[in-house]
1. For structures 1, 2, calculate distance in nm of label points 7 Å out along Cα→Cβ at positions 48 and 72 and state which one comes out highest.
2. Suppose Rg and Dmax of the Cα atoms in Å works out to 24.4, 108; of 1, 2, which structure was it derived from?
3. State the single structure among 1, 2 that was used to calculate relative contact order in percent (Cα under 8 Å, 6 or more apart), giving 14.
4. Ranked by distance in nm of label points 7 Å out along Cα→Cβ at positions 96 and 176, which of 1, 2 sits at the highest value?
5. Determine which structure produced the value 2.9 for distance in nm of label points 7 Å out along Cα→Cβ at positions 184 and 200, calculated from the coordinates; the candidates are 1, 2.
6. helix-only ellipticity at 222 nm (-39500 (n - 2.57) for each DSSP H run of 4 or more, over all residues; to 500) computed as -21000: which structure among 1, 2?
Structure 1
Amino acid sequence: MKKLQLDDIPPHPYFPAGIHLPHYIENTHTVEILLAVFGVVVVVIGVITWKIAKHYRPDFGTIDKAKICWFAVSGLIHLFLEGYFAKYHLTLSGHHDIFAQIWKEYAKGDSRYLTSDTFTVVMETFTCVVDGPLCLWTAWAYLQNKPYVHVLQMLVSTAQLYGDILYMVIEWMEDFSHGPVFHPLYFWGYFVVMNAFWIIIPASLIAESAIVITKAVRQSQASGNRISDSTDSLLETKKSS
């Protein structure tokens, strides 16, 4: 039986054990600190957005204000956190600023974020460049009561849902080889629960927008039919006279 050598021990905590991370530097912050920082930032953004929504749209109920908060939080995460990954993915494992450490912690559940995986880089770049601005535009459209808000909501929610499904299905088809399967924190917490938000909420918003748009088109068609019937009736009256 081969004796375990020091060189056989992976210099990092990521899966699969043999992946090469030449720039890797261990995190200096604990998981508790990193999760707390992320959570506090999300809560602060949410609270500020809620107050803005309450000020500019006092007629909005809880659900509408929550949607504005969702788009604001999502948009800023897409732009800054995911934008950071898109820019520094080649050397991210060697950085130790707070964004890098958050990504290195998350990567314990999915190491594709440290190996410049082609799909992950393309998906996150698209998310930053397209989804981020669309989310903020949708939040603004809600505040301004724009008639096209549900078009934006459906577009960005579809992009989020599609990207996240591809991201998770590809990992499933690769036998969850980039993290410890069924680990309570890394698999269930990071990979499943965190990504579930961008599946469940966008799917719900797509359904809502589909209902609203369908109802508006139906009302428009009914109104058009009434106008057409009135016009035909008027023409017949004139002919009779």
Structure 2
Amino acid sequence: MGTAHIGRFNGKILDIAKEKSELIKGMKQTGLLFLNADDSNSSLLDTKEFKGKIVKIGCKKNADYTASNIKYTKYGMTFHTNIDGKTYKLSILIFGKYHVKNALFAIAVSHQLGFQPSDIKKGLANYYKMDRRLKVYRLPNRVKIIDDTYSANPEATMASIDVLQNIGPGKKIVVLGSMLELGSYSVEGHQQVGKYIAKNNVNLLFTFGTEAKEIGNYSASSDKKSMPNTSFLFESIKIKYFNKRKNL
């Protein structure tokens, strides 16, 4: 449970948790509830009155369905998971460890509904990537462009930066626009992304929009050298901020 659409919930994770808890209260008491064991925000969900079965997924040992030996491949991810006491190597045609967790949810739901491991493996292999959601374009001269421009939030943006670090060597360029559905969480959310970029191997950062300026400002912390024209040069990263389309 992340910050997607947090602007509609007073900028508070707790308010999102309260709303999602209403879904749980509306479930049958014989139902199945799937939770992310790696997500601390899941503990905010109200499950006290739920009498059905809770199934947890994640990369930690306390989950019912876990992923291990997670690796990047040329076109996606591979990982190992245990189903009915047997370990299976599975693959998905999309990058990112967080998509492995999405796959774990699909595995858990399918298995609980009675699908066999062979069916689950085929289903994952046939996953079709949606446009503008971590879609990778391969250009000449070993250039790769990651298009993850559909309705971004801090967690998804940081996950995309993880993918950028892992899909190949060379110069890393990040182009980010403002995240417009964060409400009162906007400043903190953009600063969170800026802090994450500063910790990673990014060579160039371009931001567009008033809110996105916070990303660059926070990346360029007080001990870095400031440059004119809202550009900042420090260590191996240069940041450029744009606020008008005509200046792009």
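No lab work stands behind these numbers, since they all come straight from the coordinates. Everything numeric in this text was worked out from a predicted model, so none of it was measured. Cβ atoms are built from the backbone, for glycine too; each structure is taken alone.
1. 2
2. 1
3. Computed on structure 2.
4. When distance in nm of label points 7 Å out along Cα→Cβ at positions 96 and 176 is calculated for 1, 2, structure 1 comes out on top.
5. Among 1, 2, the structure yielding 2.9 for distance in nm of label points 7 Å out along Cα→Cβ at positions 184 and 200 is 2.
6. 1
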